[in-house]
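Each in C-alpha cells, the structures are laid out below.
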Structure P
Amino acid sequence: MARTDQQFPLRLPPELKEKLENACKESGRSKNAEAVYRLEQSFEHQENSDIAQLKQQIERMDQTIKTLATTLQSVANRGK
C-alpha cells in the first residue's frame, strides 16, 4: 500500500480480528494488505455473482422466446 492511500480506521469484533490475524500468518500479508485483499475478493465475488444471475435470466428469456415461437408457429399452422 502506498503512503498516499486513504486511511480508514476500522473497529473489529475480537473474533474477527483474530481471524484476520490468523489469515495474515497463513498468507504472509500485513493486516492491512489482508483486509484489502479480502475486501477486493468480496467485491469480485459479488460482480461474478451478478454476472451469473444475468446469464441465468438470459437463458430463461431465451427459453421463453423459443416456447413462444413454437406456440406462435403452432397457432399459425392451425389457421392454414
Structure Q
Amino acid sequence: MVSFANDDAFEWFGGTVNMDHLVAYATVDDDFDADQGYRGRVQFGLAVREDAIADVSTSEMIETDNCGSGATTAPVTRALFSNL
C-alpha cells in the first residue's frame, strides 16, 4: 500500500516483475505507471483518489509509455493490468 505519494504510487521502469494486491491511496500523480519496456503483470489493484489532491499535469489511474519523450522504439512497454 502506498499512501499520500507526491508522485506515482507504483511505477515500473522496464523489467518483468509481477505484482498483485496493490493499494494506492491519495496519490498526487498516477496510481499505476509502466515505462521503459516493462512487460510484467499487475493484478488485483485498488486506487482511491482524494478530490483535493492532484498534480497540475494529468493524473491517471494507469499510465503506460515506452519513455517519457514518447519514442516508439524498442523496448516496447507491454504491461498487463487485470482486476483493478
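Between structures P, Q, the greatest calculated value of percent of Cα pairs over 19 Å apart is seen in P. A value of 0 was derived for helix-only ellipticity at 222 nm (-39500 (n - 2.57) for each DSSP H run of 4 or more, over all residues; to 500); which structure in P, Q was it taken from? Traced to structure Q.
Each of P, Q could give distance in nm of label points 7 Å out along Cα→Cβ at positions 15 and 63, but the derived value 1.9 comes from Q.
None of the figures in this text is laboratory data; all of them are computed from the coordinates on show. Here the structure is a predicted model, which is why all the values come from computation and not from measurement. Cβ atoms are built from the backbone, for glycine too; each structure is taken alone.
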